[in-house]
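Dropping the structures in below, format is C-alpha cells.
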Structure I
Amino acid sequence: MNNKDVLQKFLFEQAGVRGEIVHLKETIQAILQQHSYPNVLQELLSEALVIASLLTASMKFKGRLTIQFQGKGKIKLLLVQSNTDLQLRGLIQWNGEITPSDLLQELKNGTLAIIIDPDNNAAGRYQGIVAFEGNSLTQSIEAYFKYSEQLPTRLWVTIKDSHAAGLLLQVLPGKESDQDNDDWTRLTYLTETIKPDELLTLENKTLLYRLFSEEDIRLFDPIPVSFSCTCSVKRGEHAILLLGREEAELELREKQKIVVTCEFCNKEYIFDRVGVDAIFKNNGKHTLH
C-alpha cells in the first residue's frame, strides 16, 4: 500500500506522453488541522493540493506554483502553493455553512488562476486565468491546458479519509502528430478504467502494470512531498507595515503587543513596542521580496 507522501514521474517510451502519480497523507493532515474546515472544503483543499503538486513537478525551473481562487460569496479565498521541492501549503477562507451545491455555484462565480513565480525572476511572473468548466476544479484545470495551453492533459484525483492521490497524463510538447494523438487516445482510454481505491492503495509500479501492461514505461525515482510554510519574522514585520503606524499604535495601547498569526500554519509572531518602533524606523530595510 502507498502510505508515503511521494510523487513519482513516468514516461511512455514509445509514445509522446508523460505521467505522474502523487500520494498525500501526512501533508494533507498537517494542512487540514490548521483550521476547522467542513467536509466539503476539506475535499476541495485536498483536491487543489494534489493538482498543485502534479503541476509543479513539470516545471522546468526553480520556483513556486500557486492555485488561487477568489470568490464573491461564502468562499472568499482558496490559496494553494507548491514549490519545485514539492513543499506544499494551503488554506481556504470562508463564511457560513457550505453544501456541495453551494460549492459548485461559488466556484462558477469566482475567479480561478494559476500563477507561476520563478525563483530568480528571470522568466518573469506568469498568471493564467482558468475558466470554470464541468463540475470540479480538476475538470477546469484540464480544460485550461487543452484550450489555453494547447497541451492535452488529463487528471484523476481521489480523496478518502484525509488520504488523497492523483494521476496526471500529459502529451509532451511538440508531440502532437497523428500517431501521437492515437497514443494519447489509447492511453487515456486505458487510464479511465482506474478505480479510486486502486489509485489510493496500489503501489505505483503495480498500478501502472495493471493499467498499461503492454506499454514500455520508464518509472523514475519517487520524490518526497511535504507540508512547509514560508512564514517568517520578516513577513510578520511586513504585515505590521501594511497595518500602518496609527493602527499599530492603537493595538499596542490596548494589548501592549501585536501578534501576527500565519494563516497557513497558525504560528504566532509577537512584537512588543520596541520591536514595532524598530520596524517603522527601519521601514526601508523591511521590504518583503
Structure II
Amino acid sequence: MPLWIALTIGAAFLQNLRSTLQKHLTAELSATAAAYVRFSFGVPVAIIAVSWLSYGAGITLPAPKPEFLFYCALGGTAQVFGTVLLVALFSYRNFAVGNAYSKTEAVQTALFGIIILGEHVSPGAAVAILISLIGVMMISTARNAVTLSLFFSSLVERPVFMGIGAGSCFAIAAVSYRAASLSLGHEDFLMSAAFTLLVVLCLQTVVMTAWIAWREPEQLRATMRNWKVSLGVGVTGAVASLGWFTAMTIENAAYVRALGQIELVFAFAASVFLFKEKPRPIELLGIALVVAGILLLVLAR
C-alpha cells in the first residue's frame, strides 16, 4: 500500500475521533473556542514532531522563503474561515443542504490544484471524485428532511453559498499546505510536512487567541478549565493534521482529500455498530458510492 494512502486513512480515522471529542466541548465552550483548542493544544505536538526529526533523527531544518510563509498564511486563514462558516451553518433550519454542498471540497481541491499548482487529475480519478461526491451528499442529507426538489430549490439560499464557501476554504487550505510544503524544497518530506504544520498551527493560534481575547475573553479561561478534553482534541487533531500534511506533500491534494472521505465510512460504522442506529437505504447507497469512488480513485490515479 502506498504511504500516502495509509497516512490518509489514519488521518481520517483520527479526525473522526477528534470531532467526537470536540463535540463534548460544545457544552462548555463556544463554537469558536471549541475550534480554537484544535489549534492551540496541537502546537506542542508539532513542536515535538519537528524537534524529534531535527535532534533525534538528525534531519536539518528547512530554510523557509517568503513564498512558504504566504502559502501557510493563506491556508491557515482559509481553514479558519471554512471552520467558522461550517459552524455557522448549524444555526439555519436547512443546514443539512448547506453542509452537503460543503462536501464539494474534493472537487474544488482539484480545481484549485490546477489554478495554484498546475496539477491535473486523471480522467479516471475525476470520475472517482464525482462518484464519491454523490455518495457523500447522500449520507449528509439522509437523516434530514431533504428532498431532491429542496436540494436544488435551495441553490439561491444563504446556507448553500455558505456551504460552498466552506468547501472552497478547505480546498484552498489543502492546496496551500501542499504548496507551502513543496516550496521548502527539502529532501525529507516528513520534515517538510511537520515544519509546515508547526508554522500553520502557530499562525492560527496567534490569530484566534487575539480574536477570542477581544470577543470572548471568558472563553480562554474556559478552555483551560477543560484542559483534559481540550488536550485530547489538540493531540488527535495535530496527529491527524500531520498525516494530512505528509500525505499532501507526497501526493496531489485532490487525491488525498477525496480518499479522506473515508472518514464518513468510519462515522457510519460507529453509528451502526457502537450506537446501534439503524441505517437508512439512502445511507447504504451513499456508503457504497463513497467506497466505489475511493476504490476507483486508487486504481485510476
Structure III
Amino acid sequence: MPRNYRFVWLDVFATTALEGNQLAVFPDARGLTDDEMQAIARETHLSETTFVFPSDPNSDREHGFRTRIFAVLGEMPFAGHPTLGTANVLSEREGLSDVALLLRVGRIPVHFSERGGRKFGEMVQAEPEFGQTHDSKAVARALGVSPDDFDPSAPIQTVSTGVPFAMVPFRSIDVVSRLQPAWPSMEEYLRGTDAKYFYLLSRETVDRSATMHARMIFAGGDDPATGSAAGPAVAWMTKHALSKPEQSVLIEQGTEVHRTSRIYCRASLRDGRPTNVRVGGHSVPVIEGELRLS
C-alpha cells in the first residue's frame, strides 16, 4: 500500500517568494526510516529537508517537537534556516506563538511576533563556543586571496552555536563577491582546524540597511542563507566590538546567487562573554504537496 506524506516548501530568511534559502518540511514524518528520510533529502535536493515526529500534543508544546534535519549528504545536528522554517510551519498548524524543536544539539525555542506587517520568527541558539584563532596567511592561501584583503579589526576565529564556522572578515565586499575559491583547498585547510566551514564577512554591504554582507561556500556552491553561521557571527561581532550588546544586526547573504536573504541577529554580553544568541527572520511558503511512497 502506498504511504502519503504532506510537505510544505518555504523560502526562509525572505519576505518575497523565490528569495532566501529553500526548505522542505514534513510536519508528520512518523513511519519514515532513516534511509527513507535520506532518500527524500536527495530527492528534494535542497540544502536541508526536515522531518517532524509529533507525539503527545501537550508534551510537544511544552518540551518541543522532535525534529531531524537531513542534507543531501547526511543528517545535520543543527541548521538555522531549517529550524526557523520548520517552527514557522508548526506555528501555523498548531496556532502557537512559541514553538520549540528538539534537535540533536538540544532544545531550540522559536518565538513568533509581527514585524513589518509579516510574521517574524526568532530562535535562541545554543551558547556560543569560541575556538582557535587562525593564521591569516594560511587562510589566505586556502581562499586564494591576499592577507591584505582581510579586515584587521577582528581576528579570523572559529565560533560555534552547534556548527563551527571560521569567521573571516574582509575589507571589501568586492573581494568577497568576486571570490571563486576551490572547495578542495578550503576543505584541506579546514580538516586541520576546529572549523567545519568558512563564513566570509564584510562591513561593506549591498543594502545600506544591512550591517554585514556574508557568503558561505561549501562543496555544493553558495549557501543563500546560513542561520547556523549568523548566530556565531553576531557572537563574534559582539565579542570584538563590531556590534554592541543587544544591537539588532542585519546580515545580508545570497546576493551572489540571486537569492537575497536577510538574517536578523543579536547577542547579549555578560562578564565579557557573548551569550543569549538570537537569530530571526521571515519565511514565505511557496509550495504545498504530497509525497507518495509505494
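The numbers here are math on the coordinates, done by the rules we state, and not lab data. Nothing here was measured: the structure is a model prediction, and the numbers come from that model. Cβ atoms are built from the backbone, for glycine too; each structure is taken alone.
Out of I, II, III, which has the highest value for FRET efficiency 1/(1 + (r/R0)^6) of positions 59 and 107 (r between Cβ atoms, R0 = 30 Å, to 0.05)?
Of structures I, II, III, the maximum of FRET efficiency 1/(1 + (r/R0)^6) of positions 59 and 107 (r between Cβ atoms, R0 = 30 Å, to 0.05) occurs in III.
Assuming -7000 is helix-only ellipticity at 222 nm (-39500 (n - 2.57) for each DSSP H run of 4 or more, over all residues; to 500) as calculated from a single structure, say which of I, II, III it is.
It must be structure III, since only it matches.
Between structures I, II, III, where is distance in nm of label points 7 Å out along Cα→Cβ at positions 11 and 267 highest?
Top value of distance in nm of label points 7 Å out along Cα→Cβ at positions 11 and 267 goes to structure I.
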